[in-house]
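J.: These are the structures, in structure tokens.
Read-outs: derived from the displayed coordinates by stated rules, not from any lab. Quick caveat: nothing in here was measured; it's all calculated off a predicted structure. Cβ atoms are built from the backbone, for glycine too; each structure is taken alone.
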Structure I
Amino acid sequence: MRIAIVIARFPDPTSSFTVTRARALASTGMDIGIFYRNKGNSQFLRTPLFVSMLESGVRTYRFSSGIGTAHPFFALLRSFTSLRSIQQMFEYIRKALGDGYSIRNALSLYCSIDQLVRWEPDIVHIDVSYLALGLVGPLALTKRPIIVSLRGADVDEKPYLSDRWKQWFRESGHFENLKFHCVSNYVRSKAINWEVNPSRSVVIYQGIDPADFEAVSDSHQDECKHRGLIVVARLSKEKGVDVALKALSLLPEEDLHLHVIGNGEEMEALMKLAGNLGIQERIFFHGEKSNDWVKTFLVRNRNKHLYVQPSMYEAFGQAILEAMAAGIPLIASRIGGVPELVVEGETGLLFEMGSAKSLASRLADLLQNRDLARRLAAQAKIRAMKEFSVAREASQFRELYLSCLKESGGRITDPSLQTIKM
């Protein structure tokens, strides 16, 4: 099968789950292409995660003019690259005209997806949902199966801010080849509340590759000497990093530090808050780091540190999963899809969302009981490796892709796929 995965930005450390999955799918013999809109930080291409993805055979393509922005005339010129590309364009325009579009609108639609059409994927997987609003309509004319991933803000926030999202969810049933991938049962229940057809939605958890946590590079920094807390998050209000700072201020241990890994619009406010709380000497702001750097930092500091995820809402919690896989004791907000990952009292502790007092209390429980911390960390690592491996995720996506292809009447070109049970 040939799968086109559409994301917003590449390379980007925040899309590590997409890269890990693409690498795993490619290793099974599938033809994977990543299509992206904006160019990210090229330095991440040199990190082991991205290098291994490219070595696995995954190819990357940048939309030459952005999605849905080029003039139809330029789309026409750009498509004249071969006889096959001309044929593809006229086939698409013919279908669009048959559905009542004008010639100009038909060209505009083709312009927005011409690279995808020319690559001829069996399935298009839109991994960033906001791109789906402009892509699903044009792609529907190709009759190819389309999968849209929902990751949280698309069901938790955007429908409340824009009626366009509500309308899009309501009308999604009109696209017969469209299905939704949800990263948690929490997200799926929210999507169904917005009138997404339950039969067209499926939950597949994001996964981790155990090998990524076993290979710790000597080039990264040494283990920290003092005990500490670690937060890995985009520095935005919904991630609740301010709650972690306030909780630290309630703990008297002077040798207890907080490592904040990530960047975002709240950086300045958080630094000011640290000063106001009088804990600026106990906070380390590391900024944005590569996914490989973060994994190494977690593994090397798992014996003296605790991981904290103080989110105000969280659809799944990839950073939590990576902390579990690293074997570091963790505490997270009891919110959203987090309880699907963290089993209270078995693989971690949960605290009342937004409460610095509740978080400080749970931190004290683990700081004062290292045996409990070690037991929770060990069980969390086993759960992550067994229930949330990328191999399991890739297998479930492979089955989803195959089922979509069968339902659409698409031809299965790989005989080995016929043996997969649905």
Structure II
Amino acid sequence: MRKIYIVLLIVLTQVVNANNVIDKEKLCSNGDYSVCFTLGQKYAEGTNVKKDLIQAVKLYEKACIGGNDGGCFNLAIAYRHGQGVEKDYMKAVELYKKSCDLGAFDGCANLAFMYDQGLGVEKNISQSIFFSKKACDGGNVGACYNLSLQYIRTKDFIQAREVSIKACDKEHAGACYNLGLMYIKGDGTKKDNQEAYKYFSKACDRGAKEGCEYAKSNFRRHITGGKGTVSVENGLGYEYWNDIKKARDFISNKEFDKALKILNSVIQGFESKYIQKNRIFVSVKTKKEFDEYLKATKETEGLWLDFSYRDAYYYKAFISIERKQFTEATRILKKLTLIAPNDSHIYTELGGIYNQTGRAREGLVEYVDAYKIAKKYGQNMAVSLRGIGFSYIELHDLTKAKKAYEMSLQIEPNNKIALDELKYIESMEKKK
């Protein structure tokens, strides 16, 4: 009897969904262009209807003609990637422009990218900057960061600093890091070590490892300036930071045995000095992350270990990967997910191992987990998306692979790996 109920429930659900689509189609036909847009999304994604990219394009076109910015934007994406319609960069540019004029600031950001790359339009950095600025002013944080990079390329550091502050205030780690560099070098502002430390620390808090290295290694435990001393909070075991730096230098020179000797010593030091039985511990970059971890796990106390502990295991795993010792590398990285649960890099390395060993579905799971963490902490997002894209290629899902790579280019617009993979996907689609 239970099976009959389940079958009836499925049938009834299908009927309800079908009626819902019919109702939406009527609303769309009667001029509700926002409904045309949402219905187009359903056909594009196959949500409660059979996936139909051609029908999605028709609905986006109707929504766009009716002045719906989302319809114009999604139609531009369809023409740009040849989804349900023949690929046409010029048409995509036209539609991105229309969506931008209608208030879709993602459209402005994508239009800036087209001008920057010379896709469907003559390459024009001035126009790219113009539309990046429009998207940034509209609240697109990625566009603000890309705009700051464009200003840096053109040596307009005053504008770069202004836009970087805007992006940093909205949690963009790369923008905070670049601000730190500007204050160190005196680009667009006076040299100010205290301001540099402040922005490197913000970058570190948002997941930019380079920011942590500047904040800890270059500035040590305090920096002194005209306004006095700024204290630095560190986890237990901060004294091993220089040992980790030495190990990294050995790794750079492929002197793996020397690096391993240091790394094993660091691990032994941490585990003999700080790790106690029946007491929780975690290795994270900042006090803020440690407090968030305690709150999430509902623990009242625990040990905050310096990120050097994580690094010691991470670089051991890296050496194992370099030596093609994938089983050992996987064991170490799995352990690290418990030691440093907020670090998306661990999951991208696991994903890479699985993809290299022909286990793309497991690799995809790790890259998706990496992306979830990366979104929360503003770190490693583009790498995670590229890993997702590669996994989908291995799983023969070119549509999802393309989407992942395109999303990665919104974060790192000129990344050669993503651009090359998109060319590969395009060539594979032509063979179908």
Structure III
Amino acid sequence: MKREAALLVLVAVLLLGCADDSRFYRNIGDADTDTDIDTDADTDTCGEEPYPGDFHITSAPDLAVLSGYPGITGDLLIQAGDLTRLEGLECLLTVGGYLEISKNAALESLQGLDHLTSTGGGLGIFENGLLASLDGLDSLAALGRDLKISDNAALVSLHGLHGLAEVSGGVGVWRNASLSSLDGLQGLTRVGYYLSVQENASLTSFTDLHNLDRVGGNLAIVNNAVLSSLQGLDSLAAVDGDLLISDSPALTGLSGLDSLSAVGGYVKIEENAALTSLDGLDALSEVGDHLSVRKNASLASLAGLSNLDDVPGVYISYNDVLTCLAGLDGITGLAENLSIWHNNLLSSLEGLDGIAVVGGDLEVSQNSVLTDLDGLGSLDELGGDLGVRDNQVLPTCEAEKLRDHLIAGGWAGDANISGNDDGGTCE
């Protein structure tokens, strides 16, 4: 009998010991080191209080620590080389700060973030070499700041972001080598700051941005090697900052920007080797800073700018097949500079006929077949200096005639007239 009683006491002690150990492990958040987390967790098991402060996930056990929390008050950084999925974060609804998912070499899916609705800061997805889509972010509807997606070599689309209608910060899509479309951004109507799409070697189209009507800062479309069209930006009516379209060797036209009427900063269209026309900018009437059309080797005409009448400065340079400036006819005055520089086939300044005032400098230089300055016949006021240089077949007397006309009107700036055809004659 004593032996049986002792045996019962021993069993009870062992059971109590196991129960105590279990409570201890739960308290330090390390009870379960099993990486096979239940993805179908009942949301009734989710807690009510968010995790306080910032958290850094570097391994599967870290996922277990956040399991059950409906939010996190600070930043969340997910940077774990061995994670393939994010299962275990199904309760997570909000991130109070910035969410960054970066340098996860094995990450194939964002499943696990399916219930995330908002971040108080931005969202950054960087250098996840196997991540092919953004599925798993389907509930995300609001970002407090920027959306940045870069250097994800296998990413082919942005599918999973279709819940985003507005981004209060900027949107940057950079150096995603396999990205062929912006599928996933169909719901986006407004960007509060910049939209930057750069160095995406496989991107062919902007068709998925068809609902975007305003960019609150700069719009930069740069160095997308096979992008041939801007079709899809048809609803875009205003860019409050700068517009930069450059280094896109397959881009042949600007159709798709047909609704764009105002740009608050500068417009630069530069180094697009296949660009033949500016058609697509026909609605553009107002530019807050200068217009620069530079180094577009196939551009023969500026006709798409025919409605532009309000721009402070104009720079047209290094466009090898541009023959005239028709398209700038609506401009009657410039507050800043006018520069026509190194356009090898430009034989006439036709298109500048309406300009009566240039508030800054006037430079007409290195246009090798330019024969006259008749297109500047309406110019009466110049606020800065005059430069007419190195136009090999332009009679020097053409430049002197313009200089003398300005002096007669009270101009007192400096004139640099050199390298033109001293033997040429004027009417």
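J.: Of structures I, II, III, which gives -3500 when helix-only ellipticity at 222 nm (-39500 (n - 2.57) for each DSSP H run of 4 or more, over all residues; to 500) is computed from the coordinates?
T.: Checking each candidate, the match is III.
J.: I, II, III: which one has semi-axes √(5λ) of the Cα gyration tensor in Å, as calculated, at 43, 30, 21? Don't jump to the answer; show the numbers that get you there.
T.: Values: I: 42, 22, 21; II: 43, 30, 21; III: 66, 18, 17.
Source structure: II.
J.: A follow-up question, please. Any idea which of I, II, III comes out highest on distance in nm of label points 7 Å out along Cα→Cβ at positions 117 and 389?
T.: If we compare distance in nm of label points 7 Å out along Cα→Cβ at positions 117 and 389 over I, II, III, the biggest value is for III.
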